[in-house]
Each structure stands twice: as C-alpha cells, then as structure tokens.
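Following are the structures in question.
Laboratory data are not the source of any read-out in this text; all were calculated from the coordinates shown. Just so it is clear, the structure is predicted and the values come from calculations on it, not from any experiment. Cβ atoms are built from the backbone, for glycine too; each structure is taken alone.
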Structure 1
Amino acid sequence: MDQSPATVPLPRPYDGLTPERVLDAVESLGFVVDGRLLALNSYENRVYQVGLEEGAPLIAKFYRPGRWSDAAILEEHTFTAELVEREIPALAPLVIAGTSLHRFAGFRFSLTPRHGGRTPELGDADVLLRIGRFIGRIHAVGAMHPFQHRPRLDLASFGLAPSRLLLEGQWLPAALEPAYRSVLEHALAEVSACFERAGAVAGLRLHGDCHPGNLLWTEQGPHFVDFDDARTGPAVQDLWMLLAGEREEMAVQLGHVLTGYEQFQSFDRRELHLIEALRTLRLIHHAGWLAQRWDDPAFPPAFPWFDNERYWQDHILNLREQIAAMQEGPLPVC
C-alpha cells in the first residue's frame, strides 16, 4: 500500500511555474486560452482560474511535487468521479485523452470545470440537514471499497509525526519548549484515550477536509470541492468541522447534520468520542504543516504570525483547552 509521497518534498517546488507556463499547460490539452489568469487561494498546491476563448473558464490545479504519488492522485480523481456518477455534487477533474492527470514541463496538473457558490449558512438548520444528507451519500459511496494508495487519518500521522518535526526542528522559542512538551504529551495521551473509548470504529473513504470553505452553496444545495486531503478515517472527520460555538450549540448543529446524514448512511455513535480528539490532531498537524512548508516562499507572507512567540503561546493555550474538552466526554446529540 502506497501511503507515502512520491518523492522527498522540494522546498521551492513552484519556482518554474510562471503564468505563461500555466497557460501553455492548459493549451497543451487542446484548449485555447484568452490570457486571463486568476490565482486562487491555495498554498499546498497551486490553483488558477484560466479563461478560454470559447466556453466557461477552467480551474487548473498544479500538484505539489513530492506530496502524492500518481496513484494516490488518480485514486482521489476516481473517488470524485464515482460521486458524480451517482449525481452527488462533487467536482471531478476532466478526463482528457483517457486520463485526468496530466504533465507539462515537469509539473502534474488537472483541469476541473469552474463552479460558483457561496459559503453555506451553517446557522440554518435546513442547510445543515441538506449538507448532512449529501455527506451521508458521499460516505455510502466511500464505504463501498477502500483506498489503496491514500493514507489513514490516525494518531501517528496527524499527531506524533508533526510533533516530532516541530520539536526536532526547534521551531518553538526556547522559553516555551518545556511547556509545549508537557502540554503536547498530555494532549496526545488524551487523544489516545478518546480513540480507546471509541473502540474499533470503521474507516471509510472521506473527503478529509470538509470545512465550510470547501463547500460551495447554491440554491440547489452544497457542492463539495477540493478532495486533495481525501483519506481513510472515521466518518465523523467529515462532520465535526461543520460545528462551531459553545458545546450546547454544537450539539444542536450535530443533531441537524445527523438527521440528514442517517437518511443515507448509518452513524456509529461511538465516534462522538473522537470529535475533540480530531480537533486536537488538526491543531497539531496544522502547526507541523506550516513548519514543513516554511521554505516555500509563499508561506511566510501568508502566515507571518507563525514564527513569533505569541503564536506558540496561543497554540499551547489551545491545546490546554482541547485537553479539557476531551476530558469532558463526547458531544451529546440534540
């Protein structure tokens, strides 16, 4: 099973990806561009809206060299294509000349139709219900067979590995390192305890990063975009990022989501033990991701607060709050 990147990540992987090269890559597949090029908000990959002489613009996504193998990228494309075949509103890359993954000047890229939309109103019960229905349908497809080339969301990859990177790379101010080591050890122990309480929950193919920014809302409902972090994991990973506010508010929101979800897919209530554990892992993983990508020149201007003391003070505080949240027990469903 291929669970590792194709190669060692490069520190400046996009130096050769000029605007002209982006347009030439799209034209290499038979399209005629009109010169309009808009860089979209993406850091892990590079994503552009490209205007065409005829027809609607396309979205060109250039994959970060060294992150995923070809097989892992194509597995993501296959998953989204399965969803589209079942009329689930996901955006799948175009298949051109028999493949959805293309190469140009040393870069791998895909083309996807552009789809507009706005951020969903997650305070609206009906919106949560409808989103829950579609995630239930996505998971019903995701449970049909496993990923073979994509990793699993677990304590090792989202907790232990980024923690080791941060500590060994000496990213923390020296004065804060003892406090961070202590709170990190406690947080990871609580994460492990949450997984133990949940027991052997099933894993399935997930969107993996189902936050509101990856949902485009229209009058027809949600459209799910950016499956780049698709992986195997517990179903609740695609649900908890829709929840916000105080514990009581999140319980009500989760109830609306699950009402829609369970119309299409059963939900194991033991996974409620994992919500705060997964939130904790995301905090740790995000810090490790920033450290790993810091040599990419796009990152320091976009995240200028990362390498200052205030960020790490807040990070330690957030982990302490997560320890308390994990100890409080599973979120009830209202």
Structure 2
Amino acid sequence: MNYIVFDLEWNQSYGGRENENPRMPFEIIEIGAVKLDEKLHIIDSFSSLVRPRLYKKIQPHIRTILNIDEKELRSARPFDMVCREFLKWCGDDDYEFCSWGPMDLSYLQNNMDYYYMKKLPTPLKYYNIQSIYSEMTEKSSAAVKLEKAVDHLQIEKDKPFHSAVNDAYYTALVLACLHPKDLKDRYSYDTYNCPKEKKDEIISYHKNFLEHISREYENRAEAVEDKDLTTLFCYRCGRKTNKKIKWFANTPNSYLCIGKCWHHGLMTGKLRFKQSRDDKIFVIKTVVPTDKKSVEAMRQRQNELRLKRQCKRRNKNNSKSDSDSEFEIDT
C-alpha cells in the first residue's frame, strides 16, 4: 500500500467574489505529488501545471506567492487531462491520500465536479499531516504553516516553497520525520461528499476517540431529534454512557456534553454542525476521554453561557434568536 502526498496550487477570480463562478471558486493551476511506500520512502513524483478555463489572469495576492505566470499556464494542459493522468499515476485502489491540511482534497473534488469527472470513492479516508504534526509535537491546534514545521523538525530546505511538487515533497519529509507508529489510526474522513442517507453514515472507533459523521438533515432541529446522534456512546466499548452534563450550545455551531462509561470513565461529546453542498445540515460527532478537572471547567462554561443568555433575554426582550441559542438537548 502506498501513500500519495499531494499538494495543489489554485487561482481565484481576479475581480473578486462578485465575478467568480460559484461552481468552482478555486481553480487548480498546478498539481504536485510524491508517492511513498509503506516505510514512508519516496519512490516517485508527479508534477504538472494546469491550463485554466475560468480565471486566466492570476489574482494579485496569489501572484505574490506563486512563481507562475499566465504564459506558462496558457501552454499547459486542461485540468481534466492532467487530473486523469494524476489519478492513473496514483495507481490502483491500493493507496491513501495525504495532504497538509484538509482543503486540497476538497478543491480537487470540486474541480473534478466542474468537469463532470467520475467521483472519488466514498467514504474517503486521508491523512491530514498538518493535524498529525500538531498532535505529535503538542503544538497549538491552530493551523501550522508547512515551512514552520520544516524548520522545527530541522529538515533541510533545498527546494523553494509554494511549488506544488516541492510542498508535497516537504510534507512527505515531515511525515517521515514524525513516523508515527500508529499512523494507520490517525486517518481522517473527507466530508466534501457527506453521507446522504442513514445507511451511509460513518461511525469509526479510533484509538482514542469515536467519530460519527451523520447523514444530511433539512435543519438543525431535525438533526438533534435523531437519538442515534445525540446519544453519547463510549469511544472504546460502544456502550451508552450515563450523562453527567447534558448537551448545551457552546458556540453557534457546536454543542458539548459529558458522559461516563462505568468501564472506561469520563468522556466529552461534541457535535459540530456543518453545511453540506446541498445547503442542508450534517453533523460531525466526536467522543474523547476527559477528566474531572475538564468536567468542572465545562460545567463552569455552561453556567457562564446560561447567565449571558439570561442577560440577553432581558436586554432584547426574549427574542427568538436568543431562545434558539439557549436550546439544550435533553437526551
């Protein structure tokens, strides 16, 4: 089994959002990748510019980053031709994608959709090397730039950054330098094409957390009525936990709760509400282990939010929006 570490460079509308095509706001102009074997050794590489169809003039900010001009792009091949060659280069089905962050895979599929190409298989597993780096080096959960990670790991910088194949090369070196023994358990799921029906939902038991990617719902109210989604199951044994703190709105798009499994202790549940490409709602639920200190911190957070809502109700005459934000899931 091989790992395909890939990177994309893309362009946007020169005239801003009002002039962009909503079907493809980010147009890929370069695909670069390196292929790794199971021991994370580089065994091959792929690199190609892409001739744009929509945004033929490079946007000013992008021009300051990339060492590419319009003349080079005009002589390149169209996206569908380059992408088919890239996917053929990846090999048969015995490979998994890796990237620095989650966006490249989404933009790749978006461009494929624009050209009405065959979709990638779902559910689509990949490795977010940026996230793995942050977890293993105990860095901030905020996105870390690739060059900063390369510097931190003291990897020799013998190629310029912001070239797709070079950035893929450095991403591969970061992964090889980290070489996590539990890499197989550090995969993520791409949600560009989220599950459409109940039978397609993804429930995955990782080493240290449970991940549930729901089907699409018409709205948030319909989502929180789904007992399978709002029931907190143990991330290790799958048993239903005993609620210590019921679900409450932590942010406009996330809910938190605490449960206890009598076999595996305390755990935090989190619901993140996402908008699908069909303008519907889907939910990513995670369940992770926690401790008593975190439980007390969450209880304090819940009380603080409750006091803020009470103040808002008094100041805004109990408006509907405030009532919605106060909603708690009683399951």
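Starting from the value 15, 41, 28, 13, 3: which structure in 1, 2 was P(r) over Cα pairs in 10 Å bins from 0, in percent, for residues 127-206 alone calculated from?
It must be structure 2, since only it matches.
Comparing distance in nm of label points 7 Å out along Cα→Cβ at positions 255 and 271 across 1, 2, which structure shows the greatest value?
Max of distance in nm of label points 7 Å out along Cα→Cβ at positions 255 and 271: 1.
Given a value of 13 for relative contact order in percent (Cα under 8 Å, 6 or more apart), calculated from one of 1, 2, which structure does it belong to?
Derived from 2, not from the others.
Of structures 1, 2, which gives -12500 when helix-only ellipticity at 222 nm (-39500 (n - 2.57) for each DSSP H run of 4 or more, over all residues; to 500) is computed from the coordinates?
Structure 1 accounts for this read-out.
A value of 39, 25, 19 was derived for semi-axes √(5λ) of the Cα gyration tensor in Å; which structure in 1, 2 was it taken from?
Only one of 1, 2 returns 39, 25, 19 for semi-axes √(5λ) of the Cα gyration tensor in Å, namely 2.
Of the structures labelled 1, 2, one was used to calculate mean count of other Cβ atoms within 10 Å over residues 23-30, giving 19.5. Name it.
This figure was derived from 2.
From 1, 2, which structure was log10 I(q)/I(0) by the Debye sum over Cα atoms at q = 0.22 Å⁻¹, for residues 167-302 alone = -1.28 calculated on?
2
Identify which of structures 1, 2 gives the largest calculated value of mean count of other Cβ atoms within 10 Å over residues 263-270.
That would be structure 2.
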